[in-house]
1. A value of 4.6 was computed for distance in nm of label points 7 Å out along Cα→Cβ at positions 169 and 321; which of I, II is the source structure?
2. Here relative contact order in percent (Cα under 8 Å, 6 or more apart) has been calculated and equals 27, so which of I, II was it run on?
3. Going by distance in nm of label points 7 Å out along Cα→Cβ at positions 137 and 161, which of structures I, II comes out largest?
4. Among the shown structures I, II, from which was the value 2.6 of distance in nm of label points 7 Å out along Cα→Cβ at positions 185 and 361 calculated?
5. For Cα Rg over 2.2 N^0.38 Å, for residues 89-312 alone, which of I, II scores largest?
6. Starting from the value 23.1: which structure in I, II was Kirkwood radius over Cα pairs in Å calculated from?
7. I, II: which one has helix-only ellipticity at 222 nm (-39500 (n - 2.57) for each DSSP H run of 4 or more, over all residues; to 500), as calculated, at -12500?
Structure I
Amino acid sequence: MNARSPGLTRRRLLAGGATAAGLAALTACGARLDEPEDLNGPPEGRLTLLTPIFPGADGKALLEKQLLPTFLAQYPKVSVTVDYTTYDYLNQKITTGLTTGIPADVIMLGMGWVEPFASRQILSELHVPADGLNGYSESVLRSCRLGGKLFALPVVLDTRFGIARRDILAKAGYSRPPTSMAELREYAIRLTQRDSGGKLLRAGLDVQSLDPRQLFETVLFAFGGDLFRDGKPAFNDPTGVAALQWLTGLQLRDRVIDQGFSSPKATTLPIADGRAAMAIGHNNWWVTTTKQRPEVIDQLQPFLLNPAKPSIFAGGTLVSVSAASRHQSAAQALARFMASPDVSLAGAAQKGQVPALAQLEQSPYVRDPKHALVRFGLDNLRYGRGEGGIPAWLPLRDELLATVQLATTGRQDPKAALDALAVTANSAIADFGTS
């Protein structure tokens, strides 16, 4: 098996290091967290909002014609210019704003991004009324804090968990989804179907339609493991190794799915068209299923991978305020508005995501019978676990993805792959601390 290339790893880290350089630059020249210019003044000024959600013409109309007018009517001395981007370019957009000294006033971030930016004083601490956090899951708010201070609020969430085809399980004699990681493997093996020549007809468990990094994290959390602990890598401890061995064994030993059977970029979902009995999947798969095979939407049954250690992966979009904004009072007000129930619900409904507030559980969108996956994600946010946890997380994301791919394709032993990643992570942590 081939070992990881140290040169390739270093180049990847240097590519990700542009973020650290941008953070350091703004720390030197931007506004300080402890000196907001007009935090106690009336909200006024021209603001820029950077967002990866509300895409396309419909999203723009929804945000600028329906949602923002409510905010602007409340604060007539504030104007808002929206800078739309995608998650593929969000990091680049933020970094460009930092290095040019013209960052957006209100920045929407991914889960796990607070520590990298807040640790360099790029984000202002959010000032929220005492009752302003009611309705948010504390498990999700952990990803919004650093050092006990709040730097972001959740807007819309993306959750991952087990999904089973209720009808396929019933035909195999199962009256319920699996209730442990061992049972999940047993189900997957039994439910896999091949023809007489060995061609895969139905995968027992689809573990290829999710991003490999987030797939591993979902399994890691179900095993009870952590990415980082006390600022150090924990993904290569015995629990982390067991999680990656389990995931690798399903594909290489148990053959519950073949390489290339599906991918995160696939236009069809195996679980929707019956080519998979179960999957580790995303809450917005109901959107694709409704378009692809609407007649089976009520057969999708979500489940916790390991009820003994309940967890779901919870990613999503957060809203934060740039410490360099010259209009702190207005920016703080806009950030709170972007995390409000109306905006959260509208943003979630546009792309089949999970709204961030528990009070939206009774909304028509969440209660719609077709949206069982969304409802399951919202109901289980108390078990939510997110990415990141350290300031050096951003340059390590692609490294984790590559590590999982090395192991699950048989190019490197799971323990060796995770141990090599831990060396890379420790180097990144040290580099970030001195940049």
Structure II
Amino acid sequence: MISELEKRRKITDGLRVGIVGGSITACASAALLLRAGAKVSVFERSAGRLEDRGVGLAMKISTLEALAERDLIDPNTTPVPVWMRTFARPHSRTASTQAADTPWDVFWEQPVAFHANHWGVLFRHLRQRVPDNVYHSGSEVTGLRELPDKSIDLIFANGDQQNFDLVIFADGYESVGRRLLYPDTVTGATQYFLWRGMIDEWVLPIPAAYADTITFFGYQYGHGFVYYVPSPEHGSTPGKRRINWAFHETIAGKDIPGIKPDDDGYVRKGLRPGAASNAQIAYCRAMAREHFPPYFGDVVVATPQPFIQPVIEACVTRYTRGRICLIGDAATLSRPHIGGGAGKALDDVLALSDMLAEGDSLDDVLAAWDDARSAFGSEVFELGQSLGKHLVEATPDWDTMDQHTMDAWWQGVINKRSWFWVDEVKDKHPTLKNQSDTIAGGTHND
């Protein structure tokens, strides 16, 4: 006998959904909505292979577990767990006796809890869950029209139009949806950017004592960092992973080859992998050699094509208008210091999926989801700005810092906000599972 619950028609049954953007967030949304009975179309403006893009990323452990539980990624997908963040600096001459024991001088250790992943690996798994007849590459959305019946026409660059009951803009940091819905939203930038790159682990393995950490190297222009991420070919197999590295670079008062600020002194344009000139590569390598421990400099020198990631930020006040949603970076684009942009976007998706499954009214669900996720997005945005200020723009004198002063400094920076999600997996954390309270330097969870 069919129960009343089974008789109830779900919001998503037959719902016509247009998803603008075709990367991680879009594929996760499409897969979940298709399973819920919706009629989904995904529109990706690029005609290229997205799986060849991206580098390392950090993700909350619970988010990755939720993806596996919902069969959005294969159960044997094994990321690289990271349980500790260390801050280090090159050995000084007075500390030369330590050099034989460690490759650099560690002056702070802080428990963290995240899985390091590779954007391309994550995208490949999610894309496999979206049928090819649903995913339309080379389809650029340029406009929209909201109709009296609450449906939405999407307008394409070639002049075509398609009508949907729900539209989700998952089109990233250059979101067309954000521009169309909130044209007055300011897309901010900073006076610094990141040099980034990756190499294979077998080229220059991270010293064994730091294989399970993310190591930060503070210097006068911010910091660099290095950690392992899975390889697209070999996953997280030791010896076959990738080394993900980056360091910040401020533009003020410098002559960086081919990198010019705008009229306000901000860096808004990046440099894709493979586009760096010989002069730019030489400059990047020289900076790494001058300011960081020899190992880090060796890794940068071993990277054939470093690239540049600008630090761009934007935050809309509301995630929905009518039956149009902004999700992930399209809604809140925070500075990368938080290290959870992809995870936040996927949490947006999971929350919307759960609320649609449980709700009775599409409009009510969208309003409730908007309230929850836009509030969280604002918190993430503000935290990104605070971290950018303290970790790059107004850093302490790293050379004078030790475990005690860093603990006190960090508590002032974080100010009881959540970052790197230690408490939610405390029982699994190799450092914290036998302790009753988060040790100094840890984080607070909402």
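Read-outs: derived from the displayed coordinates by stated rules, not from any lab. Keep in mind that this is a model prediction, so the values were computed, not measured. Cβ atoms are built from the backbone, for glycine too; each structure is taken alone.
1. Label of the source structure: I.
2. Derived from the structure labelled I.
3. When distance in nm of label points 7 Å out along Cα→Cβ at positions 137 and 161 is computed for each of I, II, structure II gives the biggest number.
4. The read-out was computed on structure II.
5. If we compare Cα Rg over 2.2 N^0.38 Å, for residues 89-312 alone over I, II, the biggest value is for II.
6. Derived from II, not from the others.
7. Computed on structure I.
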